[in-house]
Structure 1
Amino acid sequence: MDPTLLIAAHGTASATGLATTRSLVDAVGAARPGLRVELCFLDVCDPRLPDALDSLSGDVVVVPLLLSAGYHVTTDIPQVVAGRDGVVVARHLGPDPLIVEAVADRLRAAAVEAATTVLAAVSSTRSSAQEEVETARSLLEAEVGRTVAVLPLTGDLVAAFAELAEPIAVAPYLLAEGTFYDALIGAVGTRGVVAPPIGVHPLLVRLVLDRYDEAVR
């Protein structure tokens with residue numbers, strides 16, 4: 001019997017973002033009939049990762065639904081799974097070219113002729129996460145064929161956007177709607193367009209299963 005695929009999402013208070021995450025999990029299950037696919041959370045929502053692992057029998061592959069190697073990837077998840085037999089943690093998602101291609105798709109769909117293009121990413125003090133965001137920025141720049149800057153999602157975003165040439169095209173390096181996405185929408189105002197988050201994109205579905213298969217091998 002194949003190991004259970006346990007998707008570990010960050011968690012959000014946003015009902016829209018939570019619905020997007022659940023729809024993604026459904027899409028992963030639909031793409032691999034017969035594979036047991038479950039969802040848990042690392043913060044905000046239940047069930048949390050320890051409880052989800054306690055409820056499952058047999059082998060489990062945990063796929064972190066996370067874009068960068070921040071605290072949850074480097075510390076939290078390894079501590080939770082330590083000493084648990086039959087539990088393997090797959091690699092997190094970023095900055096895989098499939099993710100960047102999905103971000104580029106969302107940006108193209110926004111259909112804006114931009115003077116400035118930014119990749120809006122959650123800020124992290126960890127150098128590992130910062131390096132991965134820079135890699136994603138470089139890959140996105142090559143994908144869309146124009147200069148892309150990183151916009152950290154911290155501090156006064158309105159002031160940050162005011163310094164940029166308009167119109168501005170914002171590519172959110174985000175998996176789903178939530179506080180960060182809402183802040184982007186509010187801060188941009190009439191200065192440009194914010195593309196949708198990655199959401200339930202076929203390339204993201206494929207990447208989650210790729211990470212699972214890699215861990216099983």
Structure 2
Amino acid sequence: MRLLISVVDAEEASAAAAGGAEIVDVKDPAAGSLGRAPESWVQAIRVATPAHLPVSAALGDGPFDAGVAAAARALAETGARYVKVGLRDTTATAAIDVLRAVRRDMPADTHLIAVGFADAKLAGCPAPLELPALAAAAGADGCLVDTAVKDGRGLLDWLDDGALVTLVAACRERGLLVGLAGSLRSVDLPRIAAIGPDIVGVRGAACDGNRVTGRISRRRVADLRLQLRA
């Protein structure tokens with residue numbers, strides 16, 4: 001399992017890396033669960049992040065128009081190895097079309113991650129357990145389940161351990177990477193580790209303060225890494 005920490009600038013990227021993050025993710029938390037990261041942020045963070053650590057970037061929560069493929073390629077060209085595409089307010093058919101368009105226009109060495117939401121009824125997206133088949137049909141490289149609405153409830157409030165184990169297994173059967181995120185707390189991580197995703201994503205619990213106005217703390221990242229391996 002790899003610990004992904006979402007950051008907004010080079011200073012936070014350095015703190016995340018020093019604390020033990022294994023993927024440095026770029027997003028704008030003020031713009032949504034997967035707030036789109038401007039290319040300038042991705043470029044600056046890639047420069048500030050040790051070369052051995054991959055950088056990922058969020059394209060947004062969704063829905064997307066015809067310009068989504070060019071936007072995804074721009075993020076990849078500024079240094080993102082993973083590009084996350086949210087499926088909020090998107091039907092399964094539309095999601096496959098969007099993901100296929102992005103995959104066709106993206107560099108071969110960049111991984112496309114389809115992002116569904118545990119609170120799918122609020123997000124207007126396919127249910128989490130539909131995500132692996134949808135991602136595979138579209139040619140995506142992996143799936144991430146997050147939460148769309150940041151109201152104090154997290155991933156484990158929406159999906160029980162059995163559903164998450166089934167999701168992870170469905171991704172593995174299809175050769176997909178699988179990540180879990182969504183307002184996860186430090187105390188949640190041993191439970192998440194037992195489920196066994198490839199990637200565990202965090203921002204709020206890594207911040208001194210809240211996920212929008214707070215700042216990533218090296219100490220908090222180090223604690224999260226310890227909890228994930230407990």
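Figures for the structure shown
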| read-out | value |
| --- | --- |
| Value 1.9, calculated as distance in nm of label points 7 Å out along Cα→Cβ at positions 6 and 110, assigned to which of 1, 2 | 2 |
| Structure with the greatest value (metric distance in nm of label points 7 Å out along Cα→Cβ at positions 102 and 126, set 1, 2) | 1 |
| When FRET efficiency 1/(1 + (r/R0)^6) of positions 46 and 150 (r between Cβ atoms, R0 = 25 Å, to 0.05) is computed for each of 1, 2, the largest belongs to | 2 |
| Structure from which 20 was derived, percent of Cα pairs over 31 Å apart, options 1, 2 | 1 |
| Relative contact order in percent (Cα under 8 Å, 6 or more apart) - highest-scoring structure of 1, 2 | 1 |
| For helix-only ellipticity at 222 nm (-39500 (n - 2.57) for each DSSP H run of 4 or more, over all residues; to 500) computed as -13000, the structure of 1, 2 it came from | 1 |
| Structure from which 2.9 was derived, distance in nm of label points 7 Å out along Cα→Cβ at positions 54 and 190, options 1, 2 | 2 |
| For distance in nm of label points 7 Å out along Cα→Cβ at positions 166 and 198 computed as 3.1, the structure of 1, 2 it came from | 1 |
| FRET efficiency 1/(1 + (r/R0)^6) of positions 14 and 174 (r between Cβ atoms, R0 = 30 Å, to 0.05) derived as 0.25 - corresponding label from 1, 2 | 2 |
| For distance in nm of label points 7 Å out along Cα→Cβ at positions 118 and 142 computed as 2.5, the structure of 1, 2 it came from | 1 |
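Values in this text are rule-based calculations from the coordinates and carry no lab data. The shown structure was predicted, so the numbers you read here are calculated from the model rather than taken from an experiment. Cβ atoms are built from the backbone, for glycine too; each structure is taken alone.
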